[in-house]
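In the part that follows, the structures are each spelled out as structure tokens.
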Structure P
Amino acid sequence: MATTTKPDTVAMFELLPGVFRIETELGGNLLALHLLRGTRTLLIDSGVRDTPGTAIFPALAAAGLPARIDMLLVSHADADHHGGNAALRAGAPGTVIMCHEHDRPWVEAKAAHLAGRYQQVLAGHDLGYAPELMRWLDAMIGADTPADLGLHGGETIGLGDGRRWQVLHAPGHTAGHLVLWEPERRVLIAQDAVLGRGVPDRAGRLASPPPYYDAGSYIATLAQLRALQPEWLLTAHYPVMRGAAADTFLAESQAFAEQADAAVLAIVRAAGRPLTLSAVVAALDARLGPFDLTIQWVGPALAHLARHVAAGRLIAHADGPACAWAA
């Protein structure tokens with residue numbers, strides 16, 4: 001699996017005045033970053049370890065733009081979104097790095113990210129992430145890099161051009177996911193806060209179920225973002241969407257999460273016996289997939305199981321060799 005972005009796939013284009021999109025590929029899949037320019041420059045996400053050197057700075061140079069980046073907003077803690085922080089800071093030393101306080105420990109330290117995002121999630125379960133996947137993730141993240149500013153959502157960022165970008169807290173994919181909203185032109189930079197019916201490969205085929213880790217927060221975020229009625233919807237792994245296409249995508253994202261919620265409950269109720277995580281994941285993939293990256297079901301599965309346990313619809317049994325759930 002590729003751990004670097006491909007220089008020959010980089011494209012940068014201006015979607016509307018002051019709003020740029022940098023597209024590249026990671027492992028054959030689309031990775032899009034976004035750049036906002038006024039008299040100051042704000043970059044949304046740094047990609048993986050080498051993305052600043054292979055994509056961001058070359059794209060700026062090719063467009064005749066200076067390499068100065070005043071602010072980096074890390075939308076959330078994931079290897080392909082904050083892994084390039086060290087390289088970005090090396091290439092643009094004055095950059096102020098910002099992220100949500102909830103995700104800050106994972107953004108700043110690779111070991112904390114890999115443990116908290118992956119290894120600890122599956123402790124006590126009969127599924128685990130393969131060693132090669134963990135090595136792949138490790139290789140995508142550069143040296144530990146401190147953030148300069150922790151955000152909470154509700155802040156406003158001005159770039160000196162008279163436009164104001166609202167920072168919104170949009171949890172679900174991670175606890176501290178942030179999005180940017182510019183109400184005048186109705187531009188929503190959502191990155192991974194909204195994930196459709198799954199994450200596509202470059203050919204558009206769904207390769208992974210949508211990876212979210214708090215079902216209630218994710219569904220609420222989708223409703224919140226849809227209520228904005230964005231004219232422009234910009235994400236990290238999907239094509240640019242406008243108008244009705246943006247609304248349809250948000251609606252489909254919410255519908256899929258609600259289908260998964262109902263499916264998890266139905267699967268456990270129909271079993272007539274306690275089910276472990278691997279059994280729930282296999283049944284979910286059979287109902288709503290199939291996906292190549294079946295392991296990515298663990299986030300949604302655990303999220304919906306926890307939601308049903310909290311509501312009293314399911315019971316968790318943690319006294320056996322692996323956690324199991326029953327009605």
Structure Q
Amino acid sequence: MNLSRTVFSFGSPCNGQYGHLVLRDSGEIYGYSHPNEHRWSLADGELRLHSIDGNVTSRFRSDDESGAWLGCVDKKKWPLYLVPAVRLEANMPTPDSAPSFPSYFVNSIPKSGTYFVEAALQEMGVKSQRLHLSGRDTIHDYRGHAEEQIHVNPDAVYLQCPIELVTALLREEQVVGHVEHQSTVDRIREQNVTVLSVVRDLRNVLVSLFRFKTTKVAPNGTLDEYWRSLNGAEQIIGFLLYYADRDIAHIRTMAEMMAADRDSIMLQYEALSTGTLTADAATRLNERHPGSAERLCESLKNQCGRRNPTFSGKASDWRSVWNDDLERFFNATGLAALNHALGYA
């Protein structure tokens with residue numbers, strides 16, 4: 001039974017969803033706070049929720065096909081449900097020969113090597129769940145998708161629940177994403193999940209995003225189609241205007257958070273792509289798991305140049321397309337100052 005590896009939606013068909021929760025192995029109910037739902041237990045195939053004083057407040061029976069638990073308030077007809085929102089495979093025991101790792105959240109500025117770092121961690125033995133987290137509650141579930149289909153049609157794999165409940169399910173595993181909220185990142189760290197903040201020269205981020213949108217991501221509406229139909233400098237201007245308050249605003253917010261985050265294990269893409277880490281990043285990684293910095297460097301060297309879901313095999317060079325319009329945009333939007341705060345000229 002996979003209870004502690006599931007984020008449940010909890011509520012009633014009579015008056016809707018109350019919230020999301022995780023049933024931890026210890027009996028704790030995580031992510032949802034109410035005096036009537038403080039702990040849980042399982043006996044004789046019946047799932048019971050207990051109040052803060054220990055009394056049973058509701059009882060559920062499993063629907064094996066859907067994974068849902070259906071029940072009622074104890075001694076009342078009021079119906080309740082626990083329906084899976086996100087389920088991970090049952091936790092498999094780690095072979096004795098395999099090293100034990102913490103869980104990781106690869107939190108990157110978009111187009112900064114998200115899946116490069118994921119692949120390096122996976123080579124070390126840290127399984128990827130292929131879940132992509134963003135914002136406070138946005139999940140894209142790419143499990144079972146071919147590499148070339150990742151990020152092509154995100155609407156088709158969209159799920160919603162608090163992302164810190166997803167990271168609470170991890171067992172020596174990893175997820176990736178772009179989360180810009182410091183409070184959310186802090187809650188993930190409180191779960192003993194190692195958060196890696198992956199950054200890159202923001203000029204290359206812009207150029208890589210431009211290439212990514214034009215070659216892989218399907219357009220989302222008429223205006224998105226229109227700027228792609230333009231040519232040369234006009235196409236770049238159209239891209240900047242269309243995404244200024246969308247992806248580029250998100251990039252700016254992420255950069256602001258990462259530059260201010262004193263607890264960050266900051267990984268610079270430019271160093272990663274040569275199989276190296278800054279001294280500070282190596283020290284912080286080894287504090288979390290001795291020897292992990294050296295192992296990560298070795299894995300990064302092995303992954304350099306390899307294709308992944310969002311990397312064609314050739315890194316973007318901002319100098320190849322940079323022009324006066326891009327430079328003015330870069331300064332006017334504050335990206336130049338943020339670039340400096342992240343350690344770039």
Structure R
Amino acid sequence: MKHEHRLNRQVAKSVAKNLKDSLQEQFDCGHSRSAKASLVALSLQLSGFKQMLHQPERLEKALTEAAQASAAPFVVPQEIKNQGDVIRQTIGGVPVVVLNASAENDQIFVFLFGGAYFLQPTKDHWRFAQRLAQQTNTRVLVPQYALAPTHQFTAAYAQLHRLYTALYQDTPVSKITLIGDSAGAGLAAGFCEWLGQHQMPQPGHLVLISPWLDLKLTNPLIAKYQQRDVVLDADGLRRVGQIWAGVTSLDDYRLSPINGPVEVLKNVLVFVGTDEIMFPDIMKFVKMLRSRNVLVESQIGRQLYHEFPLTPIPESTVAIHQIQQFCFD
């Protein structure tokens with residue numbers, strides 16, 4: 001009880017500090033974060049997600065609940081269904097939800113949702129996918145890939161291989177964009193490196209939103225960002241990463257694409273916030289891509305949090321426009 005009380009006091013102190021900083025930032029000359037983003041950052045901190053990752057008992061409970069939920073089909077929010085043009089398909093043996101299914105645009109987004117490799121997509125994921133589909137007038141495919149703790153990464157790779165192979169039988173790879181956030185972005189990057197290692201064609205574009213690039217989170221600079229990150233806890237992520245990896249080394253590029261053959265990638269767009277623990281690895285990854293002559297663009301959200309393009313803020317609208325320009329222009 002004393003430990004829990006002390007932890008709650010620490011959380012309250014951190015929330016108060018971030019609220020003070022958020023209010024002060026609104027008066028800082030030249031500050032670029034919107035007022036809405038400051039409010040969303042506070043709500044994310046109050047959501048308890050970071051605390052769930054940090055506390056072993058709560059994390060174990062969440063993993064148990066996730067194992068039970070993963071056996072059922074995706075639950076698509078009613079608000080998304082109400083907008084119409086949402087169908088379910090099986091492509092390459094993989095269950096997929098298709099948004100904007102009748103779009104005349106022949107481009108395809110394949111969206112690999114994040115969630116620390118064990119959580120189902122949230123409303124923010126579905127809303128982002130829907131906004132992406134509507135603003136770009138493009139089909140967005142959301143595959144239900146295998147998740148921890150029931151499965152390890154090899155099951156997800158097998159599914160993505162079948163799905164990707166089935167897609168490019170009918171669609172030129174130049175018109176396929178693989179997009180992911182957080183863990184889903186790490187999966188997308190690792191899978192594209194795997195494609196290169198197996199002499200398979202790369203997708204036309206790769207969009208990575210706050211990618212988790214090193215499952216072990218070994219970068220010493222991460223500690224500098226831990227307190228300001230309102231979403232993620234490094235220790236909890238490492239625990240989940242071990243489950244996702246199974247018996248495979250966490251250094252394997254399929255799990256930690258920052259260790260992989262990055263030179264095989266092409267046309268990469270990366271989003272990252274300066275207030276997230278993934279920031280040091282993502283900037284290192286971008287530098288690696290440039291050093292190997294890979295076309296890469298990075299969009300850095302000043303004072304923004306993990307996965308900021310997924311949340312209902314003005315910066316998200318800008319991000320989707322940047323995705324459209326990068327992939328279609």
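Every number here is computed from the coordinates shown, using simple stated rules; none is lab data. Note that the structure is predicted; figures quoted are calculated from it, not measured.
Match the computed value 52, 32, 31 of Cα extents along the principal axes in Å, for residues 117-300 alone to one of the structures P, Q, R, and report its label.
Only structure Q yields this read-out.
Can you spot which of P, Q, R the value 58, 46, 46 was calculated from, given it is Cα extents along the principal axes in Å?
For Cα extents along the principal axes in Å, the value 58, 46, 46 is produced by structure R.
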